[in-house]
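So, here come the structures, one by one.
Just so it is clear, none of the values below were taken in a lab; they were calculated from the coordinates. No experiment lies behind these values; they were computed from the predicted model shown. Cβ atoms are built from the backbone, for glycine too; each structure is taken alone.
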Structure I
Amino acid sequence: MTTENTKPLTPKSFLHKILNGTAIGVIVSLLPNSMFSVLFSLDFFANNAFFATWNTANVLFQSALAAIIGTLIAFEFGFKGMKAALLTAVAFVSSGATSRLAGAGQILAELQKQQAPKELIAAAKQISTGFYTSGTGDIINVMLICAVSALVLLWLEGKFDSFSFVLIPVIGTLLASLGLFTLPYVKMISTSIGQIIMYFTELQPYLMSVLICVTFAIMIVAPISTVAIGLAIGLNGLSAGAAAMGVGTTCIVLVVHSFFINKPGVTTAIALGSMKMMMPNVFEHPISYLPIVSTSILTGLLVPFFAISGTPASAGFGLVGLTGLFASVTGGLSVPTAILAWLLLPTAAALLLRFLWEKILKLYPVSIFKFEE
């Protein structure tokens, strides 16, 4: 099998293209809001028209994640023109980020039953028939359908070329339909993870914190939204603090390893919140989870020890925009203690365990964290 740039494809290289397109798409789409969300929430910026508009653009940029991923995956395979457009559109539809508003039909029916004013009923009709965008969509489903779409386009190479202007758009809508069909089933993955995490919250504080911390540390370098799960299951208090600590710990571990092997820009992007850009490395070298998980076990113990708390909104962000740190300060932690618990101790643990696993036991080389652009 070959791509349009004639390079032979293996299952490994095929998966790498899907992961690499996804990872870079995450940087493009999510990094701006990760950098400025906390800053722009301050009164000075929130009440300024320019910065408020910029903040809106950052949020909408996030909603374009699936389309950006589709485009970049298309480029990974060398697709251009209509084929690239197909992957962009299929990814966008398959993500589920844009859908009809749940419950809008029932609201309309109730207003009609109560003979509400015509203007109110007209507005309800418009809402019930429209589509609305919220969040980033399901990244796993996007990757799945983009992979299927890429295989279909590769199979079509050299076939039916004279009908491509008609055939490709029709095939695109069929693939998008497949994405909408698989979406609720793929979403069950996130739902199941949420149920497991809810079980963890019923355990004693130290065990709960370690398990939640490790789970979120693993998820942040997987095609799963930690923010969406944190909000969906309503993590709060110590459980939210543990979730945020897991995300923050992974950030620190990746920075510690990336600093010695990647360009400064890559390390900076990770530090600002683009941990998912390392997904190809983690999938290709599962041993890279060793420093992430082992460090998270240690930092998870810090949560009940320092009584680090959080909110559903901060649970999935970790150190992105210092959201988790600020949430714990709001929850009663002093600033010096927060800096110690969130930055100094996790960094010390990450450095120590990196030295143990890489230098002493030689379980992996730091090159496995090399980001391939």
Structure II
Amino acid sequence: MSLSLAIKKRYPGFTLDIELEAGEERIGLLGASGCGKSGTLRCIAGVETPDEGRIVVNGVTFFDSSAGINLTPQQRKCALLFQNYQLFPNLTVTDNVRAGMDHAVDSRRQQEDALRYLQIFGMAEYADRYPSRLSGGQQQRVALARMLAARPGILMFDEPFSALDSYLKSALEQNLLDVFSVVNRTVLYVSHDIDEACRLCQRIAVMHNGRIEEVGTVSDLMERPATLAALHLTGCKNTSPARKAGPTTVEALDWGMVFDVGHEVPENVAYLGIRASYFHIDRERPAGERGRNSYELKVARVSDARFERLVLLDVPRADAPSRLQWRVNKVGVPEEGLPHEGDVLRMHFDARRIHLVSR
């Protein structure tokens, strides 16, 4: 199973220009709203037509502008699941699942297969109900069963869990992973949530302004991001324009801070990023003695989540457009051991944890 994609589609003020190769794997399309994620899936499914390019799935050419090929959505046999499920309100749960099946299969076999797929998602007992009598999560499970029952050549998901509560979302993600383990298909999964993409996908394509900026494994993008878009989308809260200040030093222009990264700084460095949990209080040196990559910073504000405290730190540049965000684990830590507004802390930034990117 494979996907070969190279298309362009022009919209008012925006051009989708995508190239992607995939095998039997799960690839997440990660990007901000409006970057072209959903449009990419719609072009593959045949819901929209590219202006030029080529789409090949499992050796079958879905679209080729130069050869005049443009298969209908029905001919493509794709499975595209949206966040609104799109069940037929006038059909029972069973008939909704059967709707996507090959009509050449006899009715009895369709019925058996529909119940089998409903069983996978714990929905067999609702087989005779109509969608209006199901909760949102139950409708989602029926839509997943229908999707798989169609035996598509490629599976595509467009933020299918965005409207669900966290508990149900987690349960359905595990259902999907169970299915993925036995279905050898190319899977494209659209998300703007890095944690969701990490849990469900093997590789992630970072999209920005209609293009794929970079593709890599979760560890690639977290540990070795190559672009500012990847830094932002993988949850890096602290980014700044940067310039090379010396052989191994780089200046964060927004913060008025210089860091020694311990290796040669590229001449074309454009931005640096430091994740909110990648620095700590420097307790190793005596008071008043500042080590490499250590700065005394004032706590401007704190706010608490369930398991961590978010700390905003003022930076040396007085007119800085932003403050540094620092996340502190507060589980098992007494209140007096946590940072508070007004504290002045000597913070150390680990050279190995400072990301440098060129674009």
Label whose coordinates, when Cα Rg over 2.2 N^0.38 Å, for residues 210-305 alone is calculated, return 1.23 (choices I, II) | II
For Kirkwood radius over Cα pairs in Å, find whichever of I, II sits highest and give me its label.
-> II
Answer label among I, II for the case where distance in nm of label points 7 Å out along Cα→Cβ at positions 34 and 226, calculated from the coordinates, equals 1.0 | I
If percent of Cα pairs over 20 Å apart, for residues 178-265 alone is computed to be 48, which of I, II is the source?
-> II
Note: mean count of other Cβ atoms within 10 Å over residues 314-321 at 13.0, derived from one of structures I, II, originates from structure II
Out of I, II, choose the structure whose coordinates give helix-only ellipticity at 222 nm (-39500 (n - 2.57) for each DSSP H run of 4 or more, over all residues; to 500) equal to -22000 when calculated.
-> I
Ranked by mean count of other Cβ atoms within 10 Å over residues 274-281, the structure on top of I, II with the greatest value is I
